[in-house]
Structure 1
Amino acid sequence: MARIIQCVPNFSEGRDKRIIEKIVDEIRIVDEVKLLDYSMDKDHNRTVVTFIGEPEKVIEAAFNASKTAAKLIDMATHKGEHPRMGATDVIPIIPISDVTMEECIEYSNRLGKRIGEELDIPVYLYEKSATSPNRENLADVRRGQYEGMAEKLKKDEWQPDFGPSTINIKAGVTAVGARMPLVAFNVNLDTDDINVAKKIAKVVRASGGGYKYCKALGIEIKERNIVQVSMNMVDYTKSSLFRVFDTIEREANRYGVNVIGSEIIGLVPVQALVDVADYYLKLEDFNSSQILEKRMFE
């Protein structure tokens, strides 16, 4: 069986396609690496890239893409709805085939060390790679965002794992870590009242007493004059998309607001969508082996 890991770097640019193409080209040119997807979002001003391949090659591609992003993205002028702290904001490393989580932790350490030392960018290790409990949650690491990182880096408890102890003014700060697959799932509401989205996000996210494996924010989509509950479902097998969606819909109705759509950012495990179909269609004795394409690929 081939050794494969997945990498899903998030870059703080979602409006200038020329910049993103130059970053993504650094991934395309690496042998034994397959670019699966990249999604630009103008309101978030952010691009999520997904690629897989042989571990050493994936780490090489991730470093090269980060190097190009550091040259082309200026965080001092960056504005967007999504929380961010760096040109290459976060780089998750995910085990896919014949690679353990422990190995992915080691790969994340190697990548983080290289970014810190060669690109002169402060790097935090997060999720499974975190060196202390307060660094496991990306939201805690990124709290304060780019604008607050210069002061944050002065605190002993927030010294970076790699790289300088002062912010890279142009490239900001990067987080690197090993984690399980997540689903970036957003639900759109037919209102422009950001307070409604924020209240609903607080209800569904773990830190607000909601779903344990859900991280959520209320965000404005100014281009469409609506708001959105923007989520990372960090373990869809334990906090399912359909339960969170149902809760958002019920909460929205309390404010006289409707859900007008939802979206998946990047790629999604097929089982996450099968679970949704199973729930809403009330399928009996259904299993994933009945999916035509899955049988074909097998």
Structure 2
Amino acid sequence: MRIWLLLLALLTPVGTASHLPLTGIAPGQVELYELAPAPALPAIKARSAILLDLDSGKTLFARDAHGAFPPASLTKVMTALTALDLLRLDQVVVVPASINQLPWDSTRMGVWAGERLTVRELMYGLFLNSGNDAAVTLSEAAMPRAAFVARMNAKAVALGMGDSHFANPIGLDDAGLYTSAADLAKAAIELRSRFPEVAAMATVPAMTLPATATHHVLKLYNLNELIRTYRGATGLKTGWTGRAGGCLIATANRDGRHLLAVVLGSPRVFEEAATVLDYGFAVSPA
């Protein structure tokens, strides 16, 4: 629909500060101005999505935001939150032999059983490479896996994540693993608020952890394509499985505005997350 603004224009001399410099308009003549149309809602095929303005707390867009879906490796945001309640960033932990039981197609940061790394190094592997080996190491350094998963669920309850249940610290498909876009937004906000140093790790496109006396050199690469292609992208976490499809928590800053988008079950997750963020930057924050 075309929207018109009716403005009564007064003829005033050019340069008069209190009025627009209009010419050729008689006193009382009506001038019509067309307002820019509102941005079209994001045309995406994702099963679920939510877009938040982090400055105002306003939800700018939602599609089945409370529907329960498999989150794939977005689970690792909850893994990080739970581990950070129990472990210090400078704490050195041992990579367990159980990483050798991970599925062959697991995403990995590349650590070897028996190596020793700091929690900080493992967090880089968790957020850049989406390392299942990093997630297992962090969880088992904190407590036995079953107890850790129970603590993940208790933390979800504490954060008001009523759509969620976690079954493992990795994100592998499981009937007992589900959450919503709205709940994952809560988890991401908690990470940014309580552990900004860890959230900032997700902005790094690539890095090398040099070899030490306790681990070999590790070359890490951020799987989040938006970090390299989307202006203002700051994170946060990627995920994919055959059941979950493409999943992404995407954060971006532009012109003093801070947005967070969660997209679940997308066939083109980076493209669709960018579309959602573009919409958010185009609409008024008010």
Structure 3
Amino acid sequence: MVRLISYIILVFVIALCAYGCEPSVRSLPFANTLSSDNVPIAYAAYGPATDPAVVFVHGWCCDSRYWHNQIPYFSKKYRVITIDLAGHGNSGFGRKVYTTEAFGQDVAAVLRKLNVKKAILVGHSMGGEIILYAAKIAPERVIGLVAVDDLEDLGMVYPDDVKNKIYEPIAANFVPEVQKFVRTMFPANADKELVDAIALDMSSAPQEVALSSMKEYFKVSDPELIKGLAVPLKSVNADLWPTNVDGNKKLVPSYEMVLMKGRGHFIMLEDPDEFNMLLERMINHILVETKGK
């Protein structure tokens, strides 16, 4: 019931944030495919059934609703696909461990199901690492990656004590600590209704999935994950935390970042118009860099 209430609140607030934009494209009914471990993965497709496809991957304790404001904008021109990762949204449960790599398998399963041959994967937060895994799992189907407020420092491996300071309070007292954690992801002047809605929504996520996926995510090493990356990597980031652009470019020469100033972690909801414009710029750069491939 709490999840249903938070769903209604979040959809309402997202709609308010999109006021003045064109009405959202009507979604096709969610379809399902099986991931590599037979967990049902829900997805929806919009726009022309042609490549390239822009595939949106949500982050921790979120789901495909968080891309509500991107669907009408990008589906005018591109095949748009949204995915609910295992244990999130309309997708199935059943995993003993919710690893970041397994989420990458979820994305790859949808690409195979829809026979996508040229995908640009867009991943928010934890979704940034998930799309890196998906590019390794299905390299023949991925032509570029865009991280959304993630991958700020590809060479950094955070010490265990930093990770434990985040994980342990959440594991001990999930709902209030998740809400507290979410509120640190916004600047002081952020829209209060949006912050409250996201905090409520994320804190009502299935706890076993949330804790397992966070613990597994903290095991991921970006320096290892980017080894052998063969497709362009871009970011659309906020300035709440610094991005090591020069360091990232040394590790991944194709790396490029555009910045949204004065915004928090959920930039696609906080300022959809600016975000969509900047994301489209990164997509265009990927298409130019991969032309003829």
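Read-outs: derived from the displayed coordinates by stated rules, not from any lab. Please read these numbers as outputs of a predicted model, since none were measured by experiment. Cβ atoms are built from the backbone, for glycine too; each structure is taken alone.
Observations on the structure shown:
- Read-out mean count of other Cβ atoms within 10 Å over residues 70-77, computed value 27.8, structure in 1, 2, 3: 2
- Structure with the greatest value (metric distance in nm of label points 7 Å out along Cα→Cβ at positions 182 and 206, set 1, 2, 3): 2
- P(r) over Cα pairs in 10 Å bins from 0, in percent from the coordinates reads 6, 27, 29, 16, 8, 6, 5, 2, 0; which among 1, 2, 3: 2
- Source structure (of 1, 2, 3) for FRET efficiency 1/(1 + (r/R0)^6) of positions 126 and 246 (r between Cβ atoms, R0 = 25 Å, to 0.05), computed value 0.85: 2
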